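Please find the structures below.
Read-outs: derived from the displayed coordinates by stated rules, not from any lab. All figures in this text were calculated on a predicted structure; none of them were measured in a lab. Cβ atoms are built from the backbone, for glycine too; each structure is taken alone.
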Structure P
Amino acid sequence: MSEESTEQVQDTVEVVEPGQETDPVATLTADLQRLQAEYANYRKRVERDRAVAHESAVGSVLTELLALLDDVDRAEQHGELTGGFKAVADQLNSITSRIGLEKYGTEGEAFDPQIHEALMHDESADVAVATATKILQPGYKYKERILRPARVAVTDPAGA
């Protein structure tokens, strides 16, 4: 036993007055229940830490793939994605989607500094609220964690 757990055990020992009787079965049962609860909490904490580490590792790998996904999107927009390369690109997009990578950012949505990064700024009377009018680079998230914010051109209402 470590010093810390020894101290905890010593702290939980009840002080018995002289002449007061203690039930050894009740004492041992209480100790057993306490140890079982500590072990259950330990297992839950380890499982939670393991899940966080797994999500972090998958997020790191997906972050490294974002540049490749951007190149594939640009090639597709210019019509250069044909033949075998199109099959590979489709499979790459399918795999990343199945893992949980989500692409976001559409033109015309309200600007949100939590998920958007403003690279350009303009004013117009055509909008009522700050709006992402042009998506310069899409954003990606994995399980509600932003891997890369969407890089956008923002248009604010005129005179605001």
Structure Q
Amino acid sequence: MGWTGGALQGPFTARAAIEFEFGAEFLPRVIDTARYGTVIYAAVRALDKQQIFGLVLLAERHGGVLYTKPISEDMGPSEDHCPARILDLLTEPSNDWARQWRERCRARLAKPRPRDGQTVTFSESITFTNGQTHSSFTYQGGSRFCTHNGCLCRITRWRDLDFTVTQ
């Protein structure tokens, strides 16, 4: 499935992007949405009004043009940052792809969240561009960490890695 592109009138909100992709008649079926950057998660009531499924909508706006790409949970989207409040609304998954997607989302939610100053230890060492290798860091917030020798560094997508948090 490809991307849809066109002019979006008004602000770039999750509901506006969903309406842009599916039309105004689809919008009443949308129960809740969450937007994280270019990814929108939604709980949507199926046409039979019995089932509620998860929808992932990739949405980017460039130069006044909105580009969208819908991915239903039963297609096994790779984006797995869906919040618990949306997952909690969904009814029984329609297939194994949807079940696996929900399990990945729940596993991500179950990971510990460090507080500033706590030690984060990764199961595999991280090698930086200067050649240094470290596995334990002091969490500084966001994607910022400090090594045991005081070097500040940024580790992008660190939450995708296996780690433990200690005091």
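Below are the figures for this structure:
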| quantity | calculated |
| --- | --- |
| Per Kirkwood radius over Cα pairs in Å, the highest-valued of structures P, Q | P |
| With helix-only ellipticity at 222 nm (-39500 (n - 2.57) for each DSSP H run of 4 or more, over all residues; to 500) derived as -18000, matching label from P, Q | P |
| Which of P, Q leads on FRET efficiency 1/(1 + (r/R0)^6) of positions 53 and 149 (r between Cβ atoms, R0 = 30 Å, to 0.05), largest value | P |
| Structure with the greatest value (metric volume of the Cα convex hull per residue in Å³, for residues 29-108 alone, set P, Q) | P |
| Origin of the value 14.2, where Kirkwood radius over Cα pairs in Å, for residues 85-132 alone was derived from one of P, Q | Q |
